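Chemist: Some structures to go through are shown next.
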Structure I
C-alpha cells in the first residue's frame, strides 16, 4: 500500500531549502548536497518536487509569493493616496532586512536563468507583472488616467527593484535608503499633482508633460 503524501511536508521543505540557500546560489544547489544538509534522502526531494529544476522553480515561486505578501497587494483598489504610499513604505522596511536581501539575491539569479529558459518557468516575470498591475490598479483607483498611471506604476516598481539591487551589491544601507526616500518623494509629488488635477476636473485626460511642468 503506497504512503499518503503529507501536505505539510512540502511547504516545510521549501522553507528549509530557502534557509539552506541563505549563503549559497541556486546554480550551486545539488539534490545530494541538499539532501545531506536537510538529513533526508534524495528520494524524499524527488517525491515532493520531481527534478532539481522543478525544486528550484518551487522555491523561487515561494520567495516571490513572500515578496508579494510584503508589498500587501491584496486590495489596491480601495485606497487613499496615503494608504497607497504606506504599502511601499512597509515593503521597504521589509526589503532592507538581511533575510529579505538574500531572498532578492536569489530572485535576481532566478530571473537571469528564466530569461535564458522562458519555456521552463516564469515565476519572477509573473511577480514583476503583479507589481506593475497592482501599482497601476491603485493609481487608477485614485483617479489617475490609465495611460499616465501605466507609465508611473511601471517606472516606480522598477525603481524599487533597482534600489533593492543596489543595496544587495553595495551594502550601503544609509545611502540607498536616502535614494529611496528621494524616489518616493518625487513619485508622491507627481501622483499628488495628478490626483489633484483630476479632482479639479474629472473630465480632463491629464497630459503627462503638462503635469511634469506643474510639479517642476
Structure II
C-alpha cells in the first residue's frame, strides 16, 4: 500500500517539486497545504501517514502546527524540512512533537528514506551545521576548561542514552555499578547544560559529540 503524505509549504513551486519527486517513488500526495492552519483544517477531514512540512511559513509555521496537532491529540508523524541552518530548530521541533527534522538540501534518497522511517515509527533527527553551536557552547577541549570536555566513557554512556537505555541497562552493558552510571549521567547533563536526557542527546547530536 502506498504511503499517504501531506505536503505543507508556502511556495507552490517547492510543493510541485516535492510532489513530482515523491510520486515518482510511489508515494501518494493526499493533499497540499500552504500553511499550518490549512493543514490542521485538512487533517480534520482526511488522515495521512506522514506530514511533510516546511518550518518557516507565514502565519502558523511548521513547529506551531505540530504543537497544535499534539494539543488536539493528533499523533500523525511529522517530518519538518528547512533551509535554515539553525541548531535551535532541532530542539524546538522535537519539543513540539515532530518525529523528523531534515535540511532541504538532503539527497532525494535520504528524504524518501526519512519519510518511510518516520511513517514506520522511527525518529529521525539530522544534525545541522555545528559551527554556530560550538561557538555558542564552546565544548571543544582546546576552547573550554577541562570540565567541559567529554571523556571516552561519557561518550559511550551518551550513545547508550541515545539508544533509549536506562541507567540499569547501561550499567549492565558497561559492567559498571548503577550508582556510577547515575553519577556519569548527572555530570553529562551538567556539562551539556540540560536537565533531561532527551535534550542532552539532541544537543550531543548537534554538537557531533556522538
Structure III
C-alpha cells in the first residue's frame, strides 16, 4: 500500500527528532538544573503542589517561574505565527533556528548563570516547539507529552490487531516510534549529563540539526 506523501515538517522522522529533543530537554533540566522540567508543565504543577504542601516555598517559586516562562514563550511564538501567517515553511525554519540558538546560548552561559535562568530559557524553547509543531501526517501531534501518544498507540494496537485494521496498525507503529524517540532523547541526556554537565544541552541541540 502506497503511503501518502506529507510535507517535510509532518514526516515521521521529523516528529521523531522533535520528540527526542523534548525528552532530552526535560531530562537535562531535571538532572542538571534543580529537578524542574523544561517542557512537561504538568510535572512542574505536580511538583509545585507537593512543594507547597511541604512548605518548600523556594521550590514553589522555581516551578512557577518555569510555568510562566513556558507561557511567555508560547505567546511569543503565537505572535510569530501571525507575522509569518502566509509562509508556514519559513515560520517552521524560524522556530527550529530559534530553538537551536537558545540551546546553544544555554550551553554558553549555564555554568555561570543561576539555574533559574537556564530553566527559563529552556522552558521558552520547549514552548516554541509545542506551539508550532502540532500536526504529524495530518493528525494531531505533541512532541512534549507522551500520555496521549501512549493512549493512541494502545487504541490503535487494539483496532489494528483485533479488528485487522491495517491503517491502525501503521498508526500504532508510527506513534510508538515517537514514544521511543522521546525516551531515547531522555536516555542520551541521562548518559551525557554526568560527563558533560551543563554542556550536555548540546545533545538535544545536535538532535535538532537534522530537522533543518
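Chemist: With distance in nm of label points 7 Å out along Cα→Cβ at positions 79 and 199 as the yardstick, tell me which of I, II, III scores highest.
Modeler: Looking at the calculated values, the largest one is III.
Chemist: Also: On percent of Cα pairs over 26 Å apart, which of the structures labelled I, II, III is highest?
Modeler: I
Chemist: Then there is this: Using relative contact order in percent (Cα under 8 Å, 6 or more apart) as the calculated read-out, with 36 as its value, let me know the right label among I, II, III.
Modeler: Structure of origin is III.
Chemist: A further question on this structure: Starting from the value -0.36, -1.02, -1.13: which structure in I, II, III was log10 I(q)/I(0) by the Debye sum over Cα atoms at q = 0.14, 0.25, 0.27 Å⁻¹, for residues 55-110 alone calculated from?
Modeler: Derived from the structure labelled II.
Taken together, the values in this text are just the output of simple stated rules run on the coordinates, not laboratory data. Keep in mind the model is a prediction, meaning the values are calculated, not measured. Cβ atoms are built from the backbone, for glycine too; each structure is taken alone.
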